[in-house]
Structure 1
Amino acid sequence: MSLMKMLALAGLGIFGLGLRAGGLPPLYGDGVHDDTAAIQARLDSGLSCVYLPPPAKEYLISKALEMSSGQELRLDCFTTVRLAPNSGCPMVVNRHYKTGDRDIAVTGGRWEYDNVLQPSNKLLARLNKTYSRDVDRGCIFIFDKVDRLTVRGVTFANPVTYSCQLTRTTNFTIEDIIFDFTKWNPKPINMDGIHLDGGCRHGRIVNLRGRCFDDMVAINANDGVCSAYEGEISDIEIDGLHAEQTHRGVRILSTGAPIRNVSVRNVRISTYRNLVALTHFFPERKRRGVFENISICDSSVSAAPQPKELGGKWRPWPMVWVENGCDVGQLIIDGVCRYEKYSADDPTIGIEPGAKIEKLIIRNCSQVNGVGGNLVFLSQRGNVGTMELGSVSMRSDKGAGGCVLRHDVDDVYLLIGQSNMAGRGVLTPHNRVDTLRVRKWDEERCEWIEAVEPIVADRTYSGAGLGASFGRAMADADRTVIGLVPAADGGTPLARWMPGKDLYERAVDRTRAALASGGRLKGILWHQGCADAGSSETATNYAARLVVMVRQLRKDLVAPDVPFVAGELGRFLKDFRGLDPKHPMPELLWRTVNEQIHQAVREIPNAAVVSSEGLASKSDILHFDTPSVRALGLRYADALKKIQSAKKP
């Protein structure tokens with residue numbers, strides 16, 4: 001058989017010579033003439049495999065190549081296909097995206113989108129309110145509603161946005177991919193590698209290499225105007241990502257549509273964002289993200305400098321990050337190793353306030369600090385039901401900073417005293433304080449948990465207390481995560497709070513344990529005195545005893561200058577005559593105790609008194625009502641902030 005006949009049977013033309021084979025238009029492959037029609041004619045010819053032979057230079061196309069079911073488009077590894085300037089269209093798509101295609105494969109080739117010569121990234125401005133494949137999205141490949149898709153041995157070069165976008169695509173394999181991103185239009189952002197949208201399931205993504213200027217792999221069940229379809233994604237295996245100074249390894253995004261059964265392993269990257277991120281991303285969307293059975297295994301990561309074109313870094317980026325608004329069933333982090341050679345600013349694992357995880361398993365992990373500053377392994381600031389923290393190996397190179405296993409909160413405050421510190425306000429579903437960035441120490445679990453009221457649960461009838469509004473105000477003031485150590489106990493006299501006594505020792509032990517999981521002691525809040533106002537003896541020497549207690553407490557907590565704030569007893573106590581109306585008691589010496597509190601504070605450095613003026617009681621004329629206890633918490637916050645401001649140089 002002659003060579004010409006063989007080429008004709010293969011559906012090929014002799015490029016550059018203007019000759020035809022089998023009635024098909026010629027392929028030029030000179031990088032000057034447009035080869036779109038010739039390549040499309042071969043795809044439309046009904047051949048199951050269309051092979052584009054090595055061109056003299058490269059193939060130039062100006063419209064998307066449309067593939068149908070049962071077709072493979074095959075190129076040699078380094079055969080280049082370039083998008084003509086100002087084309088602003090995908091390079092390869094499936095034809096029947098409304099009804100669906102099956103058995104499509106693209107093998108080989110370097111697909112150069114040439115982004116600086118195309119329309120700029122419209123997704124950055126979110127100008128398009130509804131998705132349309134006819135509107136330029138800046139993607140190289142777009143496949144929608146394909147069953148059994150294979151993309152293998154492809155190099156994606158310089159897209160405006162995504163290299164390969166898949167929607168409603170099932171039973172797919174993406175493997176042996178190279179990302180060659182060297183330029184951008186207009187910024188190095190929003191340039192994903194493999195981007196999965198809603199309806200994708202049963203996929204395998206293997207051996208991706210080269211940095212991206214956004215996610216190497218994005219798994220986005222909900223992606224707004226960027227997506228043709230929002231819906232559940234499930235059963236995705238990612239095995240092998242390799243890149244230096246890339247934006248992110250894997251992003252998993254949901255704002256309601258579930259993402260289930262995602263396995264990420266064998267990732268080797270340096271990143272200026274994350275190894276893996278579970279995100280909500282759209283703050284305007286009220287539905288929380290839903291994630292189930294996510295595993296991250298056998299991977300290594302380190303931080304990298306961010307491209308200067310993106311400006312300054314505006315927040316910490318944990319290597320494994322769970323964002324606020326995410327509800328996660330089970331998350332497994334197994335065999336994640338970090339050798340940090342650039343920056344210790346970001347924790348290795350970060351669970352953000354507002355994130356919820358039913359079961360978190362961390363095991364067989366390690367980190368090495370090779371830079372200055374302490375490197376935190378785990379920052380757990382969310383709500384985790386069950387956590388199994390297994391073996392974690394940590395060490396520092398010579399001359400480097402230390403390694404910290406956990407840093408779950410920033411500023412810690414000790415809450416001590418009796419019932420008005422604990423709180424007896426009535427709680428309803430409508431009067432709870434948003435304590436998103438406020439946590440409390442759980443003595444039984446020995447960890448920080450979400451500060452759901454009652455924060456101080458000293459009795460079964462504990463209710464709204466000053467800790468919630470105080471913590472919220474302090475968190476809002478510095479955009480920090482506040483940790484509250486609840487140690488108050490209703491009905492207790494100052495005698496039990498003196499050094500060596502039971503409540504004093506319990507408060508010290510709880511605070512030490514809490515500080516071991518991160519944070520700095522920034523203040524001691526005290527509200528007590530009713531139990532000492534019934535006797536002239538205990539009321540008149542209250543100041544001297546309180547001064548002794550505070551001095552020793554600061555010493556035992558190794559915090560000699562920590563602010564101390566005491567609250568006045570409620571002025572409504574002038575009408576209190578006991579809880580039994582048949583046996584009224586004499587008026588409490590509340591004025592004397594309040595005077596003694598002021599006297600003690602004058603003798604204690606970095607101390608303040610919070611006024612109770614204008615605050616009301618519950619019907620028992622003993623405890624502050626809910627509005628008053630909220631106001632009292634804000635007064636404590638104002639007093640703490642004044643002391644802290646005065647201490648700053």
Structure 2
Amino acid sequence: MRSLVRSVKAVSVMVCLCVAGATYAADPAPSFSEMPESFTPRTETFDYVRRDVMIPMRDGVKLKTVILIPKGATRAPILLSRTPYGAVSRYAGRPSKYLAQVLGESDVAEEAVLSGGYIRVVQDIRGKHGSEGDYVMTRPLVGPLNPTNVDHTTDTYDTIDWLVKNIPETNGKVGIYGISYDGFTALMAVIHPHPALKISIPINSMVDGWRGDDWFHNGAFRQSSLNYAYAQEASRDSSHDWWSDDYDEYATWLKAGSAGDMAKLHGLETIGFAQKLMNHPAYDSFWQQQAMDEILAKEPMQVPMMIVHSLWDQEDIYGGIAVYKKLKPRDTDNSKIFLVLGPWYHHQQRLDGSAIGQVKFGADEAQYFRRNILRPVLDHFLKDEAPPLTIAPVTAFETGTNTWHDLPSWPQGSSKTLYLQAGGKLGFHEPVASDPGYEEYVSDPAKPIPFLPRPIHLEGNDRWQSWLVSDQRDVSTRTDVLTFASDVLTQPLKISGEPIANLIASTTGTDGDFVVKLIDVYPDEDGRQPIMGGYELMVSADILRGRYRNDFAKPTAIPAGEKQRYRFALPTANHVFLPGHRLMVQIQSSWFPLYDRNPQSFVENIFFAKPTDYHKATIRVFDSPKNASFVELPVVGSIAQ
């Protein structure tokens with residue numbers, strides 16, 4: 001038996017050696033590379049077809065475009081987005097045989113594409129990632145600020161023209177949508193539009209970077225704009241990351257000095273847009289000629305538009321409402337301009353929308369938007385057999401009560417005056433005479449007020465997304481913050497529209513910033529959510545740089561010690577202050593490092609302020625009958641006294 005086993009093993013070994021020898025003999029000759037000259041992935045089992053193409057523009061530049069077509073699609077509409085963030089890496093970079101996985105939560109219209117049979121197209125704008133050409137931040141229209149013959153309107157037109165002629169599966173109807181920068185390109189698309197463009201949906205779109213979107217708010221500079229310019233323009237593929245000296249961004253920016261000093265520290269002298277930011281601190285023609293609300297107001301309304309606005313948008317809280325205010329009066333038959341107001345932060349429409357930070361809404365309101373608002377609008381304007389349009393001219397979520405409402409127009413409130421009163425009081429009756437007739441605080445640029453509790457480290461967490469709903473108790477007791485609070489409400493108080501801050505104030509400096517925050521103060525105890533007991537929720541808040549109090553385009557020094565009026569709008573709100581709650585107004589003169597520090601002495605350009613320019617200042621906010629400071633609230637209904 002053993003000899004038989006040995007014989008079998010010997011034969012087996014010989015056979016294996018022969019087979020191995022045959023295999024080795026069949027191997028190709030050794031080469032330097034083991035990679036094939038070209039490789040085509042096997043995708044027969046995929047539930048979609050992907051086509052990566054370079055679409056030529058009228059000037060010969062080709063733009064990288066990813067086309068995703070559900071298997072079996074016929075006469076399918078096209079959903080287009082144009083982005084600087086990478087068509088492949090951000091929107092269509094996840095390898096999978098399932099289109100659902102490829103799109104994921106990065107795409108707000110994912111459900112429409114998957115269940116509605118839409119063709120999804122995402123394109124790199126010129127100069128970014130896979131596209132050819134030169135990149136210019138939010139490239140202006142051809143004209144004084146753009147000496148070329150191309151812009152986002154021409155690139156969108158040429159792209160749509162190519163798509164409808166080269167995708168046989170389409171019905172020839174195109175919708176464009178996008179969030180933030182992609183919302184800006186969706187707005188640009190409606191200027192001289194292609195006939196195939198049937199609907200534009202700008203979401204949290206960048207409209208006016210000086211008045212209240214990404215770069216400035218009423219002249220106060222948003223310092224993260226430098227981080228953004230660095231990431232966008234240091235390389236075509238956005239591969240350079242901003243670096244920091246400290247875990248705490250507050251310490252990092254304070255140590256650097258001025259925003260201009262920080263720019264120099266990071267080598268932004270070669271970054272074109274960073275130089276434009278620093279060379280145009282006022283609302284001059286450079287910014288005015290790019291304001292999309294003003295541009296669109298002069299254009300014919302050819303393409304229907306659904307403007308989507310987030311009530312707690314930490315990046316672009318100004319633009320959507322500005323466009324709506326300019327365009328809606330011309331839409332007399334309610335067929336072209338629609339508005340959606342939702343309880344979201346920037347870009348939350350594509351994510352879970354059941355809460356922002358500690359503020360919970362009871363349901364996924366982002367999913368509600370995607371299924372009950374976005375999808376019906378897309379189907380109505382883009383499907384061959386279009387279902388009737390069922391949305392109202394305005395669809396608004398009411399925070400406080402956490403309910404959706406269909407409205408005929410916006411805003412709904414009428415102005416009621418909420419007065420700042422002596423002793424930190426707040427009420428709708430005029431102030432009475434008191435001594436001294438003002439409240440005061442000392443603003444020290446060496447100790448600016450943090451916009452979030454320190455340490456401020458935003459990378460890898462949601463603090464940036466949720467900061468507009470952060471609890472303001474952290475600053476309420478600071479001596480450089482004025483706090484005014486109403487009595488406890490016995491009846492609900494609803495506001496719908498933009499609160500307007502009206503301050504009569506003086507400063508011992510010759511410049512200064514004013515931050516005004518409208519706050520909902522929760523009852524002291526909350527049995528179901530204890531952390532919300534006494535919570536101070538910002539409903540609406542913004543900043544004004546004092547040098548622009550009279551004219552955004554022409555800064556002037558503040559007369560030291562003299563009363564001046566500071567009047568500016570706060571972001572739109574649709575909120576109910578419930579019984580048991582209180583209204584609060586907070587006033588301060590810094591919001592750091594979100595906004596750059598005002599030196600509080602008038603200098604030509606704050607970007608280049610020197611250390612010796614920064615000084616303490618005593619601020620007085622007046623609350624006497626003859627010099628009343630107040631907030632105009634857009635109140636719906638009557639006020640219970």
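Nothing in this text is a laboratory measurement; each read-out follows from the coordinates by a stated rule. These numbers come from a predicted model, not from an experiment.
Below, the figures for the structure above:
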read-out	value
Cα extents along the principal axes in Å derived as 114, 64, 56 - corresponding label from 1, 2	2
If Cα Rg over 2.2 N^0.38 Å, for residues 142-213 alone is computed and equals 1.09, the structure in 1, 2	1
Ranking 1, 2 by relative contact order in percent (Cα under 8 Å, 6 or more apart), the structure that comes out highest	2
Given 21, 30, 19, 17, 12, 1 for P(r) over Cα pairs in 10 Å bins from 0, in percent, for residues 510-565 alone, calculated: source structure among 1, 2	2
